[in-house]
Structure I
Amino acid sequence: MTTKLTLQVDEELIRFGKRWAQSRGKSLSRLVSDFLTALEKTPDEGGLPPITRSLVGLAHGVDEEDYRRYLEQKYR
């Protein structure tokens, strides 16, 4: 079920968001929805240092075996 929502956001930020979403074939509503969905799926990062927190999820989708081979080759 979808529900209409009104947000107060700076005009320039709205323009940027619309351009960014359009360049990816999405609506601004879809962009916000996708963002909130991603937040919901993000593991709790409580207590992590800022640098570590910024790296959470960075390697999502990386094949561990490929990375292992890369490290072996790099440190020979």
Structure II
Amino acid sequence: MSDDGPDSIVLRYLRRIDEKIDRVTDEVQDLKHRITGVERQIGELFVSQAAVQSRLDRIERRLDLVDVPGRA
């Protein structure tokens, strides 16, 4: 029996498809990890920005650069 029969050709193509699916799956997993890292960094930026804004607000109040409610 020869290796070039229809079953052999189909199996060869199925193996190629399987390899490609494995590569795509690996790439998707990599992208998920990278996106998670980006989301984490964005969250850290928001926290950092809030801390800077809080400090700036305190500095403005201490230097009387803004009106403080309740003060005349």
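Between structures I, II, where is FRET efficiency 1/(1 + (r/R0)^6) of positions 18 and 50 (r between Cβ atoms, R0 = 30 Å, to 0.05) highest?
I
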Tell me which structure, out of I, II, gives 3, 11, 13, 14, 15, 16, 12, 6, 5, 3, 1, 0 once P(r) over Cα pairs in 5 Å bins from 0, in percent is calculated. I
Structure from which -17500 was derived, helix-only ellipticity at 222 nm (-39500 (n - 2.57) for each DSSP H run of 4 or more, over all residues; to 500), options I, II: I
Assign the value 14.0, calculated as mean count of other Cβ atoms within 10 Å over residues 26-33, to the correct structure from I, II. I
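Here, each number is a calculation from the coordinates, and none is a lab measurement. A quick note: this is a predicted structure, and the numbers were derived from the prediction, not measured. Cβ atoms are built from the backbone, for glycine too; each structure is taken alone.
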